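As structure tokens, here come the structures.
Computed from the coordinates by the stated procedures, all read-outs in this text should not be read as laboratory data. Worth saying up front: this structure is predicted, and the values here are computed from it rather than measured. Cβ atoms are built from the backbone, for glycine too; each structure is taken alone.
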Structure I
Amino acid sequence: MTPEDSDKLAMTRFAIISAARASGVVMMLFGMWIWWGDLLDAGGNATVGLPLFLLGMAESMLLPRYLIRQWRTPPRA
């Protein structure tokens with residue numbers, strides 16, 4: 001692998017990790033909006049909003065760590 005390919009791969013992986021974090025934060029905000037706001041029901045809807053918030057939190061916190069471990073160079077056991 002040439003240095004240019006290695007740099008391109010690193011930039012792509014960084015963009016994917018950043019996108020995972022950002023989309024998780026957006027999902028958390030949307031879940032909070034449903035949970036506490038009047039988007040679906042007056043006074044909020046915890047049945048839909050809370051799981052969406054928790055999924056977004058897991059996506060923004062756990063998915064990047066998983067991807068970093070998978071893409072570590074050299075791979076560890």
Structure II
Amino acid sequence: MKFRRWAKQLWFPKGISLHSLRATFACHLIKEGVEIYTVSRLLGHSSVKVTEKHYLALDPYHVRTAVNRLRFGNAGD
């Protein structure tokens with residue numbers, strides 16, 4: 001398979017696959033704030049639910065970012 005040969009030439013970690021690169025692409029887009037609908041279309045998923053199921057796991061970064069948006073103690077704002 002060409003991909004394996006290219007991955008070896010580029011010194012990719014052993015076991016990396018096209019699917020893992022696709023997942024990395026999707027996760028980076030989501031972390032950068034790209035709308036889930038756009039990510040879903042780019043991946044060619046049949047529905048946004050498929051994208052949500054596979055790529056919207058809450059990681060510590062997303063949790064911290066979401067909580068930091070709240071303004072505690074600033075009720076007058």
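Observations, loosely collected:
- Identity of the structure behind -17500 (criterion: helix-only ellipticity at 222 nm (-39500 (n - 2.57) for each DSSP H run of 4 or more, over all residues; to 500), calculated), options I, II: II
- Structure (I, II) behind the derived value 9.0 of mean count of other Cβ atoms within 10 Å over residues 9-16: II
- Comparing relative contact order in percent (Cα under 8 Å, 6 or more apart) across structures I, II, the highest figure comes from I.
- Which entry (I, II) yields the derived value 3.3 for distance in nm of label points 7 Å out along Cα→Cβ at positions 41 and 65: I
- Source structure (of I, II) for semi-axes √(5λ) of the Cα gyration tensor in Å, computed value 36, 13, 5: I
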